[in-house]
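Values in this text are rule-based calculations from the coordinates and carry no lab data. Keep in mind the model is a prediction, meaning the values are calculated, not measured. Cβ atoms are built from the backbone, for glycine too; each structure is taken alone.
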Structure P
């Protein structure tokens, strides 16, 4: 039987056990549909009741351009070493422990500015499941190991390669790059990162093909 979106909802709900919040990670290459899947899961799980699911993207932990310039990494923006990985791991650990009753604020990422925004994502104390998504959740080097240790499961979101690249170029164009500049960035930077991410696919708990617009049809 093909995997359906309802199957994903059932599996996500089952991660929440006992008193401790659960964290679901969604990994995948740039443009594979991670954010769409995460947002759809949160919307469907949270429908009709007190919010108990939160979406915390990894992108909020991009280093700011001024810091990338200082480090000489601006032309590699989006690579694993251009994130505050230790800070990301620390936030996930705090969300798992949830020892206070206050809102926890996570950083967001503004695509128009291409900059992280502090305190942009509120995670209420009622959140029993946190869905976080990003390229490198399955990397086994550096502080990324500490990120993986905080995740109950990691699903790997994948898409036909030609379609993934087409969407990625279109995204760069939507947020200000010219076509040639977008294509060059995808080939020079995004594709290098995509190859690194693809090599982590075998460490995922579940492979999730792209979700169809209809949502509950087979996701393959």
Structure Q
């Protein structure tokens, strides 16, 4: 009987010691080590890849897209794009944005509709017509065949922060006109904001819309 009690006590004691050691290792030492490595080697990414404006204020993340819309006339009013700014890809996963200062993330996801789905076809056609209408100016006319795919379709996540250099270039004249800037000035901003393929061969050249709009805002003196 005494041996049985003694063995049980030793087993319970060993289990408690193991619990304390594993709790210290897995609950304290390991998280601190991983956090320290992340902050040291990948500080920007570990903190959300934040983007700051000239004043040092955090205005978003380089990993998550935003919309750039005018204030709604009412809670149920439609969202209208603020045409002073470069616009992102279409997405139902993005919240509204007020000139880069704050935004509300709603959801992430994409449609599973087939390419010949009439609802998807209508959305693409409407988006193309809006791009042509919004980006045509007195001195520059956008043709339907000039509209790139990323201007009328969302990404798989619906949160893509980037657009193609082609779509950014299509918006240059409108942004320049709305902000009273020269076309060449805005074209240079696009060129300076264009990132190449990752490691030189993965993905496609891209432009982060938020970073580009921050540059436009600084150039326009807003």
Per distance in nm of label points 7 Å out along Cα→Cβ at positions 14 and 198, the highest-valued of structures P, Q: Q
FRET efficiency 1/(1 + (r/R0)^6) of positions 22 and 62 (r between Cβ atoms, R0 = 30 Å, to 0.05) derived as 0.20 - corresponding label from P, Q: Q
Identity of the structure behind -13500 (criterion: helix-only ellipticity at 222 nm (-39500 (n - 2.57) for each DSSP H run of 4 or more, over all residues; to 500), calculated), options P, Q: Q
Identity of the structure behind 25.4, 99 (criterion: Rg and Dmax of the Cα atoms in Å, calculated), options P, Q: Q
Which entry (P, Q) yields the derived value 33 for relative contact order in percent (Cα under 8 Å, 6 or more apart): P
For 0.45 (FRET efficiency 1/(1 + (r/R0)^6) of positions 118 and 182 (r between Cβ atoms, R0 = 41 Å, to 0.05), calculated) the corresponding structure among P, Q: Q
Comparison of P, Q - label where FRET efficiency 1/(1 + (r/R0)^6) of positions 126 and 190 (r between Cβ atoms, R0 = 25 Å, to 0.05) is highest: Q
